[in-house]
Structure 1
Amino acid sequence: MRTTLAINDAILDRAKQRAREQGVTLGSYVEEALRVRLIAPEPPHEPVDLPVFSRGNGLAPGIDPLSNRSMYDALDEDGQLSA
């Protein structure tokens, strides 16, 4: 079957190069690439647990959020931010 597709020039150039390297036509290469992509199982989209700050109202007094040194100075020996 013949069809017309709009493909990014850089991607098309890479596909042509790979097809030449493998000694196949561009059509065969694209067909195989589609077959692999369509047959491969989709990876599961698992939810991501993001940390939630649930104490206080932001940074402790005296901490400059634009200064790494200020942030490091606020850490105590246990690696916890001092309040």
Structure 2
Amino acid sequence: MSDRPIKLRDLRKILTRFGVREDSSLGKGSHTMFFRKVGDYEVSYPVPTSSSEILAVYVRGLRKRFKLTAADDVSDDDFYGK
């Protein structure tokens, strides 16, 4: 998995394609919350919004939590839209 920093607006577009929703009212401070149904559960992941670019560590964590990795049959090209 070769995750990289990505602009917040681009991350929002990508996640929408995979059925992820955002609720910025639930994030604390300068964070927003993303939600996705995985199996029988809805899981969440906070992402900081203090910068216009999201660090690779958050993208990697988000992909793992939401089952959007190559191990889950979502390649980097599928995720990033190449």
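No lab work stands behind these numbers, since they all come straight from the coordinates. Computed from a prediction, not measured in an experiment: that's the story for all the values here. Cβ atoms are built from the backbone, for glycine too; each structure is taken alone.
Assign the value 10.5, calculated as mean count of other Cβ atoms within 10 Å over residues 37-44, to the correct structure from 1, 2.
Working: 1: 6.4; 2: 10.5.
Value 10.5 for mean count of other Cβ atoms within 10 Å over residues 37-44 corresponds to 2 out of 1, 2.
1, 2: which one has relative contact order in percent (Cα under 8 Å, 6 or more apart), as calculated, at 12?
Working: 1: 12; 2: 31.
It traces back to 1.
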The value 3.2 for distance in nm of label points 7 Å out along Cα→Cβ at positions 21 and 53, derived from one of 1, 2, belongs to structure 2
Calculated from one of 1, 2, helix-only ellipticity at 222 nm (-39500 (n - 2.57) for each DSSP H run of 4 or more, over all residues; to 500) reads -13000, and the structure in question is 1
One of 1, 2 was used to calculate percent of Cα pairs over 18 Å apart, yielding 35; that structure is 2
Ranked by distance in nm of label points 7 Å out along Cα→Cβ at positions 45 and 61, the structure on top of 1, 2 with the greatest value is 1
